[in-house]
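Throughout, read-outs are computed from the coordinates displayed, never taken from laboratory work. On a predicted model such as this, the values are computed, not experimentally measured, just so you know. Cβ atoms are built from the backbone, for glycine too; each structure is taken alone.
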Structure 1
Amino acid sequence: MDLSIVIPVYNEERNIAPLYQKLRDVLRHTGKKYELIFIDDGSTDNTFLELKNISQKDKQVKAIRFQRNFGKSAALSAGFDNVKGSIVITMDGDLQDDPGEIPKLLEKVKDSDLVVGWRYRRSDTLWKKLPSKLFNFLVTLFTGVRVHDSNCCFKAFKKKVVDNINLYGELHRYIPSIAYWKGFKVGEVKVMHNKRIHGKSKYGSSRLLKGFLDLITVKFLMQYSTRPMHLFGGVGLILSSLGSMVIVFLYLRKFLFGIRIGSVPYLFILGVLSVILGMQFVSLGLLGEMIIGKSRIKRYIIK
């Protein structure tokens, strides 16, 4: 199998048939042996019925149906678990990602391990574009990965990348950062972005807060997942040191100047609490190191 196309869908019944037709027309001209893998993420409309009808007529189409809505990361992960192609392309199922741009991705991925689509003329509302720009700025600032459109689902992967990426929660937004952290070469290419014709956008304001929290998660995974003591132990030592300095200061004041420790009770309490919190952070770091030490997860990738 040369090429696998992974497409998560949720309540896209009116987009399935035209998307399939466009994909088939484009992929036939590539001369590659391909498969289409649709993941129905718990749709409540007739999305899966549409997929079932198409897959019965075309054996190159496979449909996976979730028991309920588990989210895009889970859908992509299910797709990655079932791909056979040496190149994997992911895209949205709402027709906003143009199948005609697939040859661009295939050409660019020859020189990279992962290629991210850049929707340089994005056909969305200002309410979606402005948060996206802020998001991409923060991703670059926190992770150092310089791509214009990290959250664009239109991507091309070499098989070795999808085999070494573990997606959960909402981490699909940070696939370029995770791939970069694992040592893969990340590139990007400009792609067309169409207006949505059928169905409704799944974008919501709650995604902004979730996205920022996930960014903190990715930053932690990139820097401290294999050495938690460096983070928790560092914070613990700082807190313990500050608390100890406060307590020593109060005792020196008492012995040198006769000023009672209880004259500034809040300062003494703050010092003691800092020491206790510092010890707890160090303990967390030790527990993290113990968990990692017992883990059998492979922490290397053979090129």
Structure 2
Amino acid sequence: MKKLIYLTLLIIAIPFFIVMTFIKEESKKALEEETTTEIIIKVKREATGKIEKVELEEYVVGVLAGEMPISFHIEALKAQAVASRSYVLKRYEDVKNINYTVVDTVTNQVYLDNQYLKERWKEKYQENILKLKRAVAETSYEYITYDDKIADALFFSTSNGFTENSEEIFSAEAPYLRSVESFWDEKTSPVFSEKKHYTISEVFNLLALSPTEDLNVKILKKSSTGRILVLTINGKEMKGSEVAKKLGLRSNDFEFIRDGNVITITTNGYGHGVGMSQYGALGMANEGYLYDEIIKHYYKGVEIKKIKNNK
């Protein structure tokens, strides 16, 4: 009799456990397919000091407007959207002890709000904003990771033909911020190369050097791609980035040429050179590369993931 009871209970229990397992698996599946609730980015407006709360995807639209020309290929815009989303999520994760996530300028990423864009674009507003929203929607909540951690997806305008290893420019080494070839920039970027002319007295004044008739420039250290890291001018040691900033140069890949009282400085590239080159991304997109291929060219060994289950 007892055996019969046990057998009956077993017959009842097996379907029950099968059904419960199925329900749990379906619930898990539904949960995994569920997209995030709102992630709010606290944006400090540098001009006013005011802190505005902006939903993540709306913020990315505003950053695309501020950081990349609207004329760019949609795949370049999509690559920028993923990079910018990763950049802000990294800071969202790291800045728990201050009352804002990012500022709205090049200190972090340039962010332009909707009202500003309506005034700037006027009759082109609808067309332009739809293009940016498309780039954001087609990469919805995607971000870049390395070793399952959010990547610090740095980017800049134009390379000198190569991007830079992060530690040569910013000291900290990141395995995904490696120097890669970016030969597209020379043909796509209007700011690939620049010549600026100064009098010798202007150079001394801008660099806070004692005026003299001599100008003796010695390069002490260059990056692996030719950017000037350390140099001396008339015996004073300076960083290449410091010289570039004080002289208003586009990058620290520069060369001095003196002709009498005139100094001509030729600069290649625009920006710090680490991460994704925006004009390189444009060149790749123009050749048919997709946004994920662009990202994986400029950020080595990374994965693209999508935010889920943030409830």
Structure 3
Amino acid sequence: MSSPWIDGPFPAPTIPGVSPFADAQLRLRWEDVAQDGRIMITALAPAIGWTVWGGLLRNHEGMVAAGKQGVISILTRLTASGTDEPIRPVDPVSARGTYELAHVAKADGAVDRLVMNAWVEMRAARGRMVPPEGPGPEVLAGRMFVEHTFTRMFAPPDQRKVTRFDIPGMPTVPEARYDFPAPSTAMELPEGATAVEASAGYVPDPTLTCFGLEHTDSNQHVNSLVYPRLFVEAALRRLDALGHGGRSRSLLVRHLDIAYRKPCFSGDRVRIHGRLFELGGKLGAAGFLVADGEPLDRPRVCARILLA
């Protein structure tokens, strides 16, 4: 595939030439579709579970063995793009996904880490609930790229990094090479963007978020899909403070790039620091999330969004 997998301002790798694919059909929730019929960006994420984790990898000899040895892949970056096609939450959607194991190399060629990258797209019958329309022909709702990094999560800190698999069913070092972008690249303004407040830099959001069990999942930390909502809510507050509140009422996140550096937990108090930008006549925001009392140069999460 020569064309970009993600059609948007935030770069993502294309699908490898030879990949296994899995297809699945799933149901959306009402909150997965906005009132204008467009899919929410975060609603694309479950398709990874149904196609890649629940399909291709569920009985994968190497991945099962790796898990038993405490070697797991954790989500470290997510890049997604949603289309403007309206869909109906009452109709099933189809998803198709694939993955690739790869290694990240240092400047001297030595292996720095091992990763699992995944790609998924979601399609649905065109239509909307109000005014009633459809179901019509199948259209593309959105695409997502997901980066996972292998680690020994429960090992001592100096033993967590995984640079080779000594596991049956897994290559010692995957042949594919991946250029691992630093998490901080997800807080940079995209190429061609102009800052709305040129001299403001990253502005702290007035709202401090106090995480509780409502924000967590079974992995014992704040769920990864909580963070995109925090970033967009902070962006909307900033737009309103600058007098763009009326314009923001019709805006929805169409492109997302988010990198996870360190998890948050129930009881943590965090704040978004962001800056608004314009790109091609559209508004966006880029920034980072930092825990209360921690240095600003050690963010937990970095993200950027483009609204349309």
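Quick check on the output: 0.70 is FRET efficiency 1/(1 + (r/R0)^6) of positions 70 and 150 (r between Cβ atoms, R0 = 25 Å, to 0.05), derived from one of 1, 2, 3. Which one produced it? It was calculated from structure 1. When Rg/Rh (Cα atoms, Kirkwood Rh), for residues 62-189 alone is computed for each of 1, 2, 3, the one that comes out at 1.12 is 3. When helix-only ellipticity at 222 nm (-39500 (n - 2.57) for each DSSP H run of 4 or more, over all residues; to 500) is computed for each of 1, 2, 3, the one that comes out at -12500 is 2.
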